[in-house]
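Okay, got some structures for you below.
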Structure I
Amino acid sequence: MDFAIKMFQDGGNLMYVNLAVAVFGLAVVVERFLSLNKLRINEVDFFKEIEAQVKAGNIERAVAICAKSNSAAVAQVVKAGLATATKGRIAASGAIDEAAADAMPAITKRAGVLFGIANLATLIGLVGTVFGLIESFESISLAAPDKKSEMLTSGIAHAMSNTAFGLSIAMTCVLFHMIVSGQARGLMQAVERAVVRTENLVHRIQHGSEA
C-alpha cells in the first residue's frame with residue numbers, strides 16, 4: 001500500500017487524470033454486470049415451466065409467467081411469440097424477431113467502452129512518462145553537479161510511475177472487457193436459442209388449435 005501511495009505521489013498531476021479514467025472504467029464494469037445479470041434467466045427451468053403450460057393448453061398462464069420475468073431478454077422473446085401465437089405464424093414470427101432485435105441493444109450496450117478506456121489509460125500514462133523525462137532532463141541541465149543524480153532519479157520515478165499506473169488500468173480494463181464480452185455473447189446466444197424454441201412452441205400451439 002505504501003509503495004502504491006508513493007508511486008501515485010511521484011507520478012504528478014496526470015496520475016489524477018488516469019485515476020478519473022479508472023473510476024469511470026469501474027463504473028462501466030459495475031453497470032454492465034448489473035444490467036447483464038438483470039437480463040439473464042435460468043433457461044432450463046424457465047422453458048420447462050413454459051412448455052408444461054403450453055402442453056396443458058394454458059397459454060395465458062405461460063404469458064403471465066413470462067411477464068413475471070419480463071426484464072429477462074429470453075422471457076421478452078417468448079412472451080412476444082406466445083402473445084401472438086393465435087394471430088398466425090407470420091405475425092408470431094414477426095413479433096418474435098422484433099422482440100429479439102429490441103433485446104440486443106441492452107445486451108451490447110457499451111460493448112467497446114472498456115477497451116477504449118484501456119487505450120486511453122495507456123496513452124495518458126505515456127504522456128505522463130514523456131513529461132516526466134522532459135522535466136527530468138531540463139532540471140539536471142540547470143542543477144548543480146551534486147544534485148543531478150537526485151533530480152534524475154526523481155524524474156525517472158515520475159516517468160515510470162505514470163507508465164506503471166496507466167498500464168495497470170489498461171490491463172484491468174482489458175480483463176473485464178473479456179469477461180463482460182463473454183457474458184454478452186452468452187446472452188445473445190440465449191436469445192437466438194429462445195427465438196428457435198419459441199417458434200417451435202408457436203407451431204405446436206397452432207398445430208394443436210388446427211387439430
Structure II
Amino acid sequence: MSWLEVDQDQERPGEAAVEQLWRSIEVRPIDESLPAVEELLAELRRMYACGGAFLARFKVEGGRDLDWFASRNRLGEISFFSRFLMHPSVTHALPEPTRDATFNESFAVESRSSFTLDGELARAIVMGGAYLDFEGRPGDAKRLASRVCDALFGDRFLDVDVYRSGSAWSPWFLMPVFDTTYFIVDKREQVVSILIATDED
C-alpha cells in the first residue's frame with residue numbers, strides 16, 4: 001500500500017500508536033547519485049560560499065499508522081518534519097545542518113506544489129548567494145531546476161507533495177533570506193527528499 005491510498009476503514013491512530021510509530025519507523029538513505037541534483041548542489045555551493053547546500057533522499061516505512069497520516073496529507077499532526085529531521089538515519093546523512101537542532105513554535109512548514117517546484121528552485125538559482133551570482137541565463141536555471149525535478153519524480157506530479165520551511169532550526173543556518181528546507185514527499189514510492197541551503201552576508 002502506498003501513501004496514495006486512503007484506508008477508509010482505519011481509525012485515526014492515537015497518541016500511543018504515534019509514539020510507537022516513531023520508535024519503529026524505518027528510514028533508509030538512498031545513495032543513488034543523480035547528475036542533475038549534483039549539478040544543482042554544485043551551483044548552490046558555489047554561490048552560497050559562506051553557507052552551503054545538501055540534498056538527501058530516504059525510503060520511509062512506518063506501517064499502517066504512518067500511512068494513515070501520509071495518505072491524508074496530515075503529516076503535520078505528528079510533527080513529522082521536525083521529528084524526521086532528528087531521526088538517526090537523517091542526522092547521520094546530514095550531520096552539519098542537523099547538529100544542535102532545536103524545534104519550537106517558530107519552526108513553520110508550508111505546503112507548496114510539485115508543479116511549481118522547478119520555478120522556485122530556478123528563482124533561488126537566479127537570485128544567487130550573498131556575494132556570488134549565477135553566471136548563466138534565467139532559462140539555464142529553469143532547465144537545471146526542471147532536470148532536478150525530473151530526476152526526483154519525473155512527470156508524476158500528482159504523486160508528490162512539497163513542503164518548505166524558511167526557519168533556522170539549527171545553528172548551521174546563517175541568514176533568513178537564504179535559509180531554506182524543502183521536503184519532497186513521493187507518496188507512491190514512500191521516499192522523502194530533503195534539500196537544505198543557507199548563506200550569509
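Bear in mind these aren't lab numbers, they're just calculated from the coordinates by the rules spelled out. Keep in mind it's a predicted model, so treat the numbers as computed, not measured. Cβ atoms are built from the backbone, for glycine too; each structure is taken alone.
Going by Kirkwood radius over Cα pairs in Å, which of structures I, II comes out largest?
Checked I, II; max of Kirkwood radius over Cα pairs in Å sits with I.
When distance in nm of label points 7 Å out along Cα→Cβ at positions 49 and 129 is compared over structures I, II, which one is greatest?
Of structures I, II, the maximum of distance in nm of label points 7 Å out along Cα→Cβ at positions 49 and 129 occurs in I.
For structures I, II, which has the highest computed value of distance in nm of label points 7 Å out along Cα→Cβ at positions 41 and 89?
Comparing I, II by distance in nm of label points 7 Å out along Cα→Cβ at positions 41 and 89, the maximum is at I.
Supply the structure label, taken from I, II, corresponding to distance in nm of label points 7 Å out along Cα→Cβ at positions 57 and 193 with the calculated value 3.1.
Here the read-out was taken from I.
Say we calculate FRET efficiency 1/(1 + (r/R0)^6) of positions 65 and 113 (r between Cβ atoms, R0 = 30 Å, to 0.05) for every structure; which of I, II gives the highest result?
II
When distance in nm of label points 7 Å out along Cα→Cβ at positions 17 and 169 is compared over structures I, II, which one is greatest?
II
Have a look at I, II and say which one yields -31000 for helix-only ellipticity at 222 nm (-39500 (n - 2.57) for each DSSP H run of 4 or more, over all residues; to 500), as calculated.
Source structure for this number: I.
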